[in-house]
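Nothing in this text is a laboratory measurement; each read-out follows from the coordinates by a stated rule. Worth saying up front: this structure is predicted, and the values here are computed from it rather than measured. Cβ atoms are built from the backbone, for glycine too; each structure is taken alone.
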Structure I
Amino acid sequence: MSFPNDFLWGGATAANQFEGAWNEDGKLDSTADHFTLGSRKEPRLFTYDIDQDKYFYPAHKASDFYHHYKQDIALLAEMGFKIFRMSINWTRIYPNGDDEQPNSKGIEFYRNVFLELKKYGIEPLVTISHYELPFHLAEKYDGWLSRKTIDCYLKYCQTLFTEYKGLVKYWLTFNEINSLILGGNGYFSGGILSSSSKDMGAGIVDDLDEFTISKQHQDLVKQYLALHHQLVASALAVKMAHEIDQGYQLGCMIAGITQYPLTCRPEDMLLVQRERRNIFYYCSDIQVKGEYPKYIDRFFKENDIHIEFEDHDRDILKNGTVDFYTFSYYSTGCVTTDTTQDKTAGNLIFGVSNPYLEKSQWGWQIDPHGLRYFLNEIYDRYHIPIMVVENGLGQDDKLEEDKSIHDDYRIDYLREHILAMSEAIEDGVDLIGYTPWGCIDLVAASTGEMKKRYGFIYVDVDDYGNGTYQRYKKDSFYWYKKVIESHGENLK
């Protein structure tokens, strides 16, 4: 089964994992610049002060797209890309987040990137905020916990929508916006310093268990309030974009996963339904339908969460609905009320291991059928165009002596997921684009490692930033080129 001729084949990256040049040309530190290197066994650390003598910070160098963008875009064009998902680093445009004037060198850099993409006929898909926030706003306002951050974000958006009019058509307001209530730490995607490790365990605590439970509840309340502010900001940005250019298309972006009940016990099925609503549908129901869903009322009541709506918030949400739906998809998990079951690794979400699925090198379960299922569920619910904007296999690739990289395992993974997408299109899903994650190797958000590689293009650099930064084509590069040339027919 082939894909439509106008299907948007491409790949995806994020500035804080790919761009590097963290303090060049007027850019200041973002929240992402304060995360150290981790691993599958050791979590990444947040450090309030950046101490480069003691820690390595992967975002500082990343893949150095900042100095390689012409070469990188030429390689994407060689593969035949129709679309390239990238993000803009807020601190490259407004270094502090609340500056009076934008940084001209930052504006110039992204304009040059967009012009280079335009030269090859590649459409940019731009994420406005992708797991980063000016660190100054985290210090000054506690990130998205304050409504003042909404005003800073909208000023940033207005600059982007005005400066890049005619160069960008597709925008995503926030990356994986539901991650704020998935990751367990509001700093990661909300810039909430009071939820970070900075104040964990501060003071004398008589009852540690009581303290931990109390703090978990406090963080949960903060995360939902910060998320409300992001949802309001997203809606206002959508309305603003449409007023500046009626041709702009604005999308939501959700961290997606298919969940299965581990058993046929009715309690497991009810748990799946509840988690699916509270974790996945909650944000997109608001962004697509324009209002808070009724099912969340019970969750708020049971967890003593009270969202403070200002006078016009409900109208803002209603008038700022998105034009299309996008999501990330890597793996699936099972859900059960049996708390003794072992959990498996995943993208922010840790479900119970599914005995019918294989796992990747990093323990993520591989399930292309789950992608078809998720696509059908989403389209049935919203009836708007869909893009899969993250999907892929993280693997420790080997650079051979002749500079070749044989990544048949990645080809196998992508082939099966592309087949699943074609089945979903046959099912009636309006799927318009596909941008596999990390099309050029970048640092992993979860661990900060470079060796957890996703790309069609190998970047010669290790976890600690050592290497030539030369780019080399993997076997998957040539395979994906044939896939695009054949509109998805040639998957051999």
Structure II
Amino acid sequence: MVLAENKAVITLFGAAGDLAQRKLYPSLFKLYQKHYLGEHFALLGTSRRQISDEDFQEMVRQSISSIKETADGQAESFVKHFFFQSHDVTKPEHYVVLGKRIAKLEEQFDTEHNRLFYMSMAPQFFGTIAINLKKQNLLSDNGFNRLVIEKPFGRDFDSAKKLNDELTQTFDENQIFRIDHYLGKEMIQNIEALRFGNTIIESLWNNRYIDNIQVTLSEKLGVEERAGYYDQSGALRDMVQNHVMQIVAQLAMEQPVAFTDSDVRVEKIKALRSLRLYTPSEAAANFVRGQYDAGDNSTAYRKEDGVDPHSATETFVAAKLLFDNYRWSGVPFYIRTGKKMADKFTRIDVVFRKPLIDIFANPRMKSDQSLKSNVLTIYVEPKSGFALRVNAKSAGQGFTTTPVDLSFLQSSAAKEEAPEPYERLFHDALEGNHTNFASWAEIAYAWKFVDVIRKLWDIEDPQFPNYVPGSMGPAASDELLARDGRQWVYRLNR
């Protein structure tokens, strides 16, 4: 199969940053190895630093050094497409110089005047950059113009809207690609395949058969070197508003007319529109927050370098979400995410209703021998795959039932073959495919929902710290489900 080569000059703002070196350059190299990029691309890196083209190429060379070449001299030919321009994003005259470098690279690499601008720097500069790109005539008249931006996209709805208004002075919505790397994960993208590619699943994907859905994003590490940023953000902004809400939208959405980026976005927006906006009292009842304490060889959050010793920033969130629509009425979506938890993993558990009548019930049997709920588990990471828990007869005399798992896990070889999230998303942006990027409407609805909780928490004094490292969060997280007569599918024995 002949692959279509993507042609473009990529201008990367923040080219000397950690994200660029850890994720972006390796992702581009893998696209180059797979021939999605070839001779007709160039990357022009920018930052305030003075770096020569040769030194920049060495930086890129080091960032891809752990990736095995698939052909002799591949890395060397790849880094020859990288160039650097010292640039102050606040100075209009610097954009004039930048524009000349881009035009020169377009001619050198014959990129058909396609321009992709990637912002990997402090978000307060996003609007400034976008406005200057237009004012200083850096947009192409003959090829495409696309803007890729990293999170965070605002701190609340008002700041997000202000930023979006600034971006749309230069770019149309169909030219803007808002990165959420969770949408690039293989098993998150498998949600649509699992639902809409299997009648046996989609026909049961509603409140007649599903009792509740649980989404867990668990991190074993603490804030590490991100303490300064994290203390101004917290788990609600850092994880729930973007990653969690995007996953929930895919689980709750209706089947799109076709699997196109526009049709998928329409259904995700509809789902988020039906998400119940809580009153302050409802938010207090349906949201739990936590902050980790000290543990064995582990520092309490308030003792971390760069953290306010009296910080009220949450490192854990659990919540009950409700959708007010025909499909999901009465079905709670339970979410949780936190740091310093028992292990690092992401999983989705779909808990089905028990049979109305348990014909195997026997009053002489212990209660834990009754039929268990069927559970469909989507393992996102580190395991990738599915498991379906069903009831089966226990081996031996008599008749008792026991839950067994029908499972499929991707092999190590298959996981190695799957693109990394940034590789996939970079390719999608070059292709102009918005399926795995968040639209402004999705972000707006997510912020409106989260803002209610944030405003409530900002006026309350939390009882922190309230969970120990290595646990699955504060006891209130378990109590949130226990009030409904439910429990987390993944739990630790306390």
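From which structure (I, II) was distance in nm of label points 7 Å out along Cα→Cβ at positions 191 and 303 calculated, if the value obtained is 3.8? That value comes from structure II.
When FRET efficiency 1/(1 + (r/R0)^6) of positions 15 and 319 (r between Cβ atoms, R0 = 30 Å, to 0.05) is worked out for each of I, II, structure I gives the greatest result. Among candidates I, II, the computation of mean projected area of the Cα convex hull in nm², for residues 87-294 alone that gave 16.1 used structure II. Of structures I, II, which gives 1.5 when distance in nm of label points 7 Å out along Cα→Cβ at positions 63 and 111 is computed from the coordinates? So the calculation was done on II.
A value of -11000 for helix-only ellipticity at 222 nm (-39500 (n - 2.57) for each DSSP H run of 4 or more, over all residues; to 500), calculated from one of I, II, originates in structure I.
When distance in nm of label points 7 Å out along Cα→Cβ at positions 55 and 423 is computed across structures I, II, the figure 4.3 traces back to I.
Given a value of -0.58 for log10 I(q)/I(0) by the Debye sum over Cα atoms at q = 0.09 Å⁻¹, calculated from one of I, II, which structure does it belong to? That value comes from structure I.
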